[in-house]
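Bear in mind that the values in this text are calculations on the coordinates, not laboratory data. Bear in mind that the values here come from a model prediction, so they are computed numbers and not experimental data. Cβ atoms are built from the backbone, for glycine too; each structure is taken alone.
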Structure P
Amino acid sequence: MQRIEQNGQVYYQFERLQGHGELRHGIFSRKGGVSAAPFESLNVGSTVGDEQANVLENRERLAQAMGVRDEQVHTAWQVHSADVLVVRKPDRQWPPPKADGLVTDQPGLPIGMRFADCVPLLFYDPVKRAVGMAHAGWRGTAAGVGPCTVETMCDVFGCRPTDIIAGIGPSIGPARYEVGPEVAAEIKAAFGDTEGLLVHPNGGGARPHLDLWEANRRALEQVGVRQIELAEMCTASNVDEFYSHRAEAGRTGRFGALAVLGSS
């Protein structure tokens, strides 16, 4: 990924997607906002305890960095599911509908989500000019939110998996993501072979660590996606740059991701 600094904000772009001028996208850091500790500073999560006025200002700053207004951004009430919404027109209902994937082929209609260790997944089909985004924690990964987003793009927009470019963004990495037996069991049930997914980075230990990056890469390959870029950036190891629910003991903000199609 490429790190971009602009007006005090820092965001990242997938290099595989930078050559497509009709797509604007960013995975934002926590820098460049107005929130105070422990949410400093570009927190876009409205349910974490931050002042609502700060959250709204932060969301507007994030949107403006992508050339849109926050009132245009379509989002979802993220519930760690594999449900995907097809976005065809602006919709500011509150609370937003529950889902963990968003797809659209409408120019000028931005989609956005929030993260703090879960995996941001971004999808773009330059042939059909469709874009998708998903929020993949361990539950969503086990449920297949990434493949479900791809399949929705194929069913609704006529995309082909081989045309889709996928980005796996900053999230908690395997070195920091120790999981219990219930999570390990869910991953085994979803993937069967857990070689390379449940790992022991220090050569042993009672509990395994989950590699969400590899799990999502493997899941996308299984549905035919071949163009995949991994950020391999650990949020828990970089709390100066990103929010991390695990590293900050749950008292933290949410960083945003946004994508919007423009004219070719």
Structure Q
Amino acid sequence: MMKYCFKILIFTLCIMSFTNCKEEKKDNKLPDTTKEWIQLFNGENLNDWIVKIKGYPLNENVNNTFRVDNGVLKVSYDDYENFNDTYGHIFYKKSFSNYKLRLQYRFIGDQVKGGAGWAEKNSGVMIHSQSPESMEINQDFPVSIEVQLLGGIKDGELRPTANLCTPGTHIMMNGELVTTHCIDSSSKTYYDEQWVNLEVLVIQDSIITHKINGKEVLSYSKPQIGGEYNTMKERKGELLKEGYISLQSESHPIEFRNIELLELH
């Protein structure tokens, strides 16, 4: 009888222990970190996007530069006679701070007449950018961090993509302030009209990482105001913890698709 009662006691303690573990696990449940990717571009129209082209008021989409064609967001110069330094950007409607951004892009066709030599197969994704409303009417580029996109032009001539350019900004690499305007990534060169996958990780002013086709090609930290193209000189040295995202028009036709963002908390 004693042996039977002992078995009952052990069984009861096991059940209580299991129940308590379940309750403790429930009480101390980790926060759900699964978030939905936000589709920034719906593939149908430019709703939620704001256009700013140099020399023109906000939301004047000069010569239909930014348009939707067959589900892609296209930067087109079909209606241009000459580029005339009309650098443009199309901004998503809100700013972000901690996130992953991913999209696909490809250069197509020929550069428009009047485009600078360096701008052939050259575009960019601006992050941690000033708002479109705060840009001056004749401002070339927003104060921002540019994920520079380049395409190969001549066989054998290296032209990496997902580089870093810093209009009105500086960054830190390896513990040192970098004031060079553009820094090459370690990516390979992509030719012709192939689609390329870009992913950017942004954690406030802590870390920014560029990936091409799933491979990390560049990383840096402490983005801050300063340097060439800075229209906010009174804020020099201020760390950039958040900002807008925009796509660039620099005189060479380019297409973007599957533009999506995952907020991180």
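If we compute FRET efficiency 1/(1 + (r/R0)^6) of positions 238 and 254 (r between Cβ atoms, R0 = 25 Å, to 0.05) for structures P, Q, which one ends up with the highest value? Before the final figure, lay out each step's value.
Details: P: 0.95; Q: 0.20.
Once FRET efficiency 1/(1 + (r/R0)^6) of positions 238 and 254 (r between Cβ atoms, R0 = 25 Å, to 0.05) is tallied for P, Q, the winner is P.
Work out the source of 27 here, i.e. which of P, Q gives that when relative contact order in percent (Cα under 8 Å, 6 or more apart) is computed.
On the way: P: 24; Q: 27.
Answer by label: Q.
For Kirkwood radius over Cα pairs in Å, which of P, Q scores largest?
Details: P: 18.3; Q: 20.4.
Of structures P, Q, the maximum of Kirkwood radius over Cα pairs in Å occurs in Q.
Tell me which structure, out of P, Q, gives 3.6 once distance in nm of label points 7 Å out along Cα→Cβ at positions 86 and 246 is calculated.
On the way: P: 3.6; Q: 1.6.
Traced to structure P.
Which of P, Q yields -6500 for helix-only ellipticity at 222 nm (-39500 (n - 2.57) for each DSSP H run of 4 or more, over all residues; to 500), as computed? Kindly include the intermediate steps, with their values, before the conclusion.
Details: P: -6500; Q: -3500.
Source structure: P.
Which structure, out of P, Q, was mean count of other Cβ atoms within 10 Å over residues 38-45 calculated from, if the result is 24.1? Could you put the intermediate results ahead of the total?
Working: P: 24.1; Q: 14.5.
Derived from P, not from the others.
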